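Below: a set of structures, written as structure tokens.
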Structure P
Amino acid sequence: MISKKTILLYPSGKWHSLYNPLIKTLSKKYNLIYNPRESKIKQKILAFLYGFKGLRIFYHKFIRNYINLHKISKTDKPTQEYDLVYASNSLPPFKCNFIMGLEIVSALAGYNFSGLKRQEIKKRLEDPSCKKIICWNKSSYLTLTRTIDCSKFLNKIKIIPFGLASKKINKKIHPENINFLFVSSINNPQDFELKGGLITLESFSKISAHYPNSKLYVRSLIPQKIKRKYEKNDKIIFLENFLSNEEMDKLFSDTDILLEPVPGINLMLDCMNYKIPIIAFDYWVIPEMVHEGKNGLLVSSNNLFGDIKDTENYLKNLHLKYLKLLNPRVCLPFADSFFRKSVKLIENKSLRLKMGRYGKMLLENGGPYSLKSYNRTIFNLIKDAL
């Protein structure tokens, strides 16, 4: 009997939840060395920083270039034997054959673009020990190829978007009411703002004034100062406690439109699954997943984040531009644009339904976000690397 090959997941610690389906499938075919525990030191530092808006801004402006919190949980070479390393957003600091998944090129410097050691990265990626580079999306690919000289290893780079299993849903159609949704962290109130929560609340205030049959469900922990300002609007339902999978399933099934300026990849995949049109910024990977006019509507974010085509300048201070979402004076003027996009979907039920069906199609077999296709492609790459 042929023994299973062993794959080391690097770095140790909990990986992004987007990897969960792949890790589960990998564990059935290979022995995995995986320790999904966060560094307690890192957890405490990040929790402290995230709890204070001013301190968080101070860190990003003045400390970030000198102390890299993302490297706290990195580990040295493990003592266990393995056949291949699967690295996520990192170059293993020890000699090994490896495959690397990449979200954005600055991840190779702890998400600090100015700290990229380009020649070192180039040398490591063109070395035969690097078997494949799996870019999460086209945006990831462009940040890599426009920043690092990839001419000698372009054949190693593959764009493989994460997938999600399409499931049967009990989608509820509301003949009169329109339910909007915003989803963010239930643990970190500042995530609400960084996902564009201020814009969503202000936009919905305008929506509810014109369309009294609309409701907004906000599944997130929210700073109390913000909540006090908007809780007088009885059309806004704040869901700040943990919701089970069954409760989230019901919430998604009851949702007509996602109104979220900066949704994450997981959330956009969920919206595809539940046939929910998305209204969001044209920020980063969002236009790759929200096809304008087909499964959602987009608002220009150039005045907030800059032009993504100017890759160097776009990435250089992206972390600081992102913090603009904490500033009401900067972000609230965008509320009018989100209001106008919302009106288009409120007044056109057939368009909403058509967008929902298109989004669902993206997850089906053969679609760009099919989990089955994603797993099959990754397994083939691993097989070749081994």
Structure Q
Amino acid sequence: MGIAEDFLRANREVWSLVEKHMEDPSGIAKAVKVYGYIYDLLVNSFAVSNALAKDMSRFMNTPIEHVKKLSTLGLHIAMFQSRKFVNALISEAGVKSNEIELGKAIGLQPDAMRECLEHCFDSVLKATLPSIKECRTYWQRGAFLPHIGALAFALSDKPPPGDPRIDVANALVPWVLGIARDIMTGSHGAGSIAVFGASIGQGKTSTIYYTLRAMLFILGHPEPDRIVPNLITLDMEEFLEAMSALADSDEKAVIIVVDNASIIFPKQWHRYGGVMHRFFLEANKLINMLRGKCGATIFVANAPDELASFIRNAATMNIRGREIDVKSYKVTVFTWKKTRLVSTGEESKLKQIEQPASIYAYPFLKLPPYMYVKDLNVKKKTFAESISRALKEVRETQAKEEVEEQE
């Protein structure tokens, strides 16, 4: 029961933070607004840089897709990395041709561009727009993100070590904070499910780790790295033990992450027979009741669609990741569909727009060693079990075919 005890202990620490804000939840309500605004600023900047990528590519004498890749790398850095990391990029990159050509596209020299990069980076993290006139032009022309990406790209043979800041800004941070705010304000139905899917090795667990770390820091936890691992279950046994502990204690979880969820709840669950089929029927009921026991539940799947339909259909947020090639960097773009009210003339209608939810870039974003080893061991165990089951099925099939041939 060590896993369950660790989870309950961590959950109680999170609850203590939530309860401190219950008398005056305005601080967390403001944080939801601020981090949502920072995320929107970055996504809007990304949209502008992509819209103007054709013009930039002409000045930079490089394909449009390369400019878009630079913007994607820059978006990761703006979402996750610290000012210290940005300073390292500026000091180590030197003046590169890509940067000079980008400056020509917007009429700025490299030194002025770098000052604007620093000013825009600091402004965004304060949830404000640039105040310096030439830097507003730099921002409005969509140069901010591809400029950061160009500096990182210039160092791709020997990049500086990543330095993830503790207050990251992706789509999940305001989502999780919003659920905590709803719990603080007495919402009995406060409970939502997210599905976070991508192939193995595309940065899902790392992204989730730093998202939870940011949430705990914003809520006021003094040591978020200490308890984040205990809020993430890595296999079926850990998840069921945590759920059992919640049921026995009559407590509600503020947040729980179910990693490797597509192995626990596979898409083909209905094909299983016997005991496993009965387990999945019970699991279906559990998912339907999960909102009453958990505030935010994030199911991390090893492929966007390889998760049981009864979970995918219950999710209010579905995020899927696709890897893109950016020289020596491993980059995954996680996207989600955001519903917006779009007005055309006298008519207004809801429209789903796909936009970046988060960007993962390796080697800049890495799990802490303890979490990495724990996650790797679970994956090795799962792989060995899968091979064992596959061999058993092959041998049983072969034996059956041999008997049929003899008859």
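Annotations
- When mean count of other Cβ atoms within 10 Å over residues 169-176 is calculated for each of P, Q, the greatest value falls to Q.
- Which entry (P, Q) yields the derived value -11000 for helix-only ellipticity at 222 nm (-39500 (n - 2.57) for each DSSP H run of 4 or more, over all residues; to 500): P
- If Rg/Rh (Cα atoms, Kirkwood Rh), for residues 113-264 alone is computed and equals 1.14, the structure in P, Q: P
- Calculating relative contact order in percent (Cα under 8 Å, 6 or more apart) for structures P, Q picks out Q as the one with the greatest value.
- Comparison of P, Q - label where distance in nm of label points 7 Å out along Cα→Cβ at positions 17 and 185 is highest: Q
Bear in mind these aren't lab numbers, they're just calculated from the coordinates by the rules spelled out. Given the structure is predicted, the values throughout are model-derived calculations rather than measurements. Cβ atoms are built from the backbone, for glycine too; each structure is taken alone.
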